[in-house]
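Below are structures written as structure tokens.
Quick note: the coordinates plus some simple rules give every number you see, no bench work behind them. Source: prediction; values computed, not measured. Cβ atoms are built from the backbone, for glycine too; each structure is taken alone.
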Structure P
Amino acid sequence: MVHTQRWRVDAENPDRRLIREAAEVLKRGGLVAFPTETVYGLGALIYLRDAVKRIFEVKERPPDNPLIVHICGLDQLYEVARKVPERALKLAEVFWPGPLTVVLPKSDSVPDEVTAGLPKVAVRMPAHAVALALIEESGAPVAAPSANLSGRPSPTSAEHVLKDLGGRIEGLLDAGETLYGVESTIVDLTASPPVLLRPGAMPIEKVEEVLGERVVIPNFARGLGEAEQALAPGTKHRHYAPRATLLVVEAGDYADLGKLIEAVKRVAVAKATEGLKVCVLCTEEALPLYEGLEASVALKCLGSRRNIFTVARNLFKMLRSIDDEGFEFAIVEGFEERGLGLAIMNRLRRASGFNIIRV
């Protein structure tokens with residue numbers, strides 16, 4: 001058990017004195033959780049091998065699951081990657097800082113502990129003043145997965161971090177809730193054409209537009225293949241899962257929610273009849289369709305289909321609330337797989353262990 005120091009900082013104009021304190025912890029080999037625009041990350045300086053190893057220990061993370069390297073400038077991109085292709089620079093110019101991670105050949109300076117022994121490295125430049133300041137004050141790139149216990153929903157607030165990792169890490173920079181609520185998009189640029197390894201906060205359609213070429217999108221409804229899993233941080237093992245059983249109900253056509261909601265209601269009533277404490281994660285547009293649902297089934301609104309950003313931002317918070325409120329069975333509506341919907345469905349399917357019904 002270690003003391004976890006908590007620094008409360010402004011998300012847009014953080015106190016540099018506090019940032020330097022956190023950076024000193026990193027330089028001494030400690031672990032510091034910090035906010036990004038996506039979720040909170042758990043950071044260690046990439047050149048401190050023992051600190052990087054501790055990330056895996058405190059998260060209880062499998063050692064074959066590589067980490068994302070966070071940088072604060074293009075000079076650090078050349079520090080951690082070799083043979084940086086022109087298309088990586090095109091994406092960086094448009095999307096960095098931002099929620100896009102690119103996979104490139106790693107330089108010899110990056111320890112194998114960071115990349116799980118793989119010859120490639122995942123790199124991104126976060127769009128958060130606190131994260132960028134921390135990396136700058138640390139003087140080196142920072143390896144950082146999400147700051148949660150492995151397999152649990154990713155943290156979108158400092159409270160989530162403390163619940164999972166309080167007493168396990170040395171520091172936490174608290175700047176309130178994160179913006180996007182889902183992790184960065186990961187694209188492998190070593191492949192031709194590029195391959196989407198993890199859908200995330202950056203819609204892949206925008207990436208394709210800048211690249212001027214199609215990106216290969218695997219069938220995430222089946223999960224990634226072994227080769228893709230090995231390359232992509234946060235994709236090989238089950239993630240985002242509440243302790244309760246989670247069922248995802250998907251539709252062939254989301255234009256008409258009636259059939260989808262009827263299926264959700266049938267399952268909810270059946271599970272409640274079995275004596276389970278049941279909740280439904282629903283959308284604003286569907287609320288009127290749940291009229292008449294038994295009072296024993298709780299409705300929790302994820303957000304609006306007309307503003308899918310609200311669903312993404314609330315997703316992990318809602319998944320955590322399932323356990324916090326003692327639900328034993330949860331059912332969630334599916335979403336159309338385009339834009340942020342692709343990332344949302346990827347997280348929901350993996351959180352459920354691919355426990356899915358389609359109507």
Structure Q
Amino acid sequence: MKIFLIVGARPQFIKLAPLSETLSNKHQQFIVHTGQHYDYLMSEKIFDDLRIRKPDIHLETGPGSHAKQTGEMMIKLEEAMIEKKPDVVIVFGDTNSTLAGVLAASKLNIPIVHIEAGLRSYNRAMPEEINRITADHLSHYLFAPTQNAVKILKNEGQKKHTFFTGDIMVDTMKNNIDIAIAKSNIISVLLLENKIYHLLTLHRNYNVDNKQVLEYILDQLGKLEDQIIFPIHPRTRKMLTTNFTVPQNIRIVEPLGYLDFITLENFANKIITDSGGIQKESYILRKPCVTLRTETEWTETVEEKWNLLINPRDKKMAEKIVEFKQPNTQKEIFGKKVTGKMVKIIDEIC
């Protein structure tokens with residue numbers, strides 16, 4: 001059977017890797033890259049790092065407003081679906097690629113599988129929240145990563161479409177962390193052997209598109225004694241004004257490939273982020289995570305006390321980060337052998 005796997009951003013490539021490898025033994029698959037992330041490190045290199053074959057279809061969608069980007073993707077996806085006639089379309093997560101995929105497929109009456117369904121931040125100011133809600137209510141098969149996501153979907157009337165599979169990033173991490181540690185030289189390149197450091201990522205619009213907020217966050221983090229490694233996106237770098245001096249303990253580095261990045265995660269003391277995916281990776285790697293947001297889709301990580309939410313404008317940010325300590329134990333909230341569960345359901349669909 002023909003399966004379209006629609007991806008366009010780094011978190012989706014990470015989820016794609018184990019699923020594509022397993023599906024290739026049973027089904028004819030078309031990896032469709034929308035081009036949403038067009039940066040080399042966010043796209044081509046991660047395909048190499050995760051040993052994913054090159055996309056069968058590349059839409060080469062460029063940057064633009066949410067409406068422009070999503071609309072361009074929809075037009076190109078519709079053309080590809082009409083030409084290839086897939087039996088099932090699989091979308092991942094909550095990006096514009098996800099939204100375009102479900103809208104195009106639903107108009108053509110093609111069954112849709114949504115991987116990472118049932119997440120809610122209840123913050124409609126986040127574009128991702130709109131995308132994930134739409135995807136859940138247009139998809140025919142909802143693969144929920146946690147039991148909390150299952151409850152949310154059932155409360156929204158989606159019980160018959162919902163399957164608890166666990167989170168496929170568990171399999172990606174399991175398959176790649178040992179390879180990353182063996183192959184990556186990022187620790188020696190950054191002279192971090194036997195050193196305590198925190199890892200920082202920032203990309204949410206409300207944290208980086210307002211230069212005052214971004215600089216306030218960095219000023220607060222500058223109060224910490226430990227070194228902070230900050231792989232910075234070019235867009236974020238542009239927001240730092242020329243008269244702003246980055247604190248000495250914050251070391252800005254260029255964006256990193258997947259294997260280098262998870263190696264840094266693995267050896268970090270704490271991870272500071274506003275990313276949903278990195279909150280999960282931190283938990284899977286048993287690393288305390290500080291999330292610079294007022295809410296999270298991954299409420300279980302907070303309930304288990306491995307993740308601390310801090311308002312990006314909090315005046316005691318540095319103090320709270322220092323005081324945050326993770327428990328000694330951890331529940332398996334994201335499941336295991338996730339890919340196998342997903343493929344079994346997909347086999348039944350097809």
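From P, Q, which structure was helix-only ellipticity at 222 nm (-39500 (n - 2.57) for each DSSP H run of 4 or more, over all residues; to 500) = -13000 calculated on? Going label by label, the one that fits is Q. Suppose you compute distance in nm of label points 7 Å out along Cα→Cβ at positions 58 and 106 for every structure in P, Q: which one lands on 2.1? Attributed to the structure labelled P.
By the measure distance in nm of label points 7 Å out along Cα→Cβ at positions 178 and 202, tell me the structure among P, Q with the highest figure. Looking at the calculated values, the largest one is Q. The greatest value of FRET efficiency 1/(1 + (r/R0)^6) of positions 26 and 162 (r between Cβ atoms, R0 = 25 Å, to 0.05) among structures P, Q is that of P. With distance in nm of label points 7 Å out along Cα→Cβ at positions 34 and 170 coming out at 2.7, pick the structure among P, Q it was computed from. Answer by label: Q. Looking across P, Q, the calculation of Kirkwood radius over Cα pairs in Å, for residues 130-257 alone that yields 17.4 traces back to P. Looking at Rg/Rh (Cα atoms, Kirkwood Rh) over structures P, Q, structure P comes out largest.
Upon calculation of relative contact order in percent (Cα under 8 Å, 6 or more apart) from the atomic coordinates, which of the structures P, Q produces 20? Value 20 for relative contact order in percent (Cα under 8 Å, 6 or more apart) corresponds to P out of P, Q.
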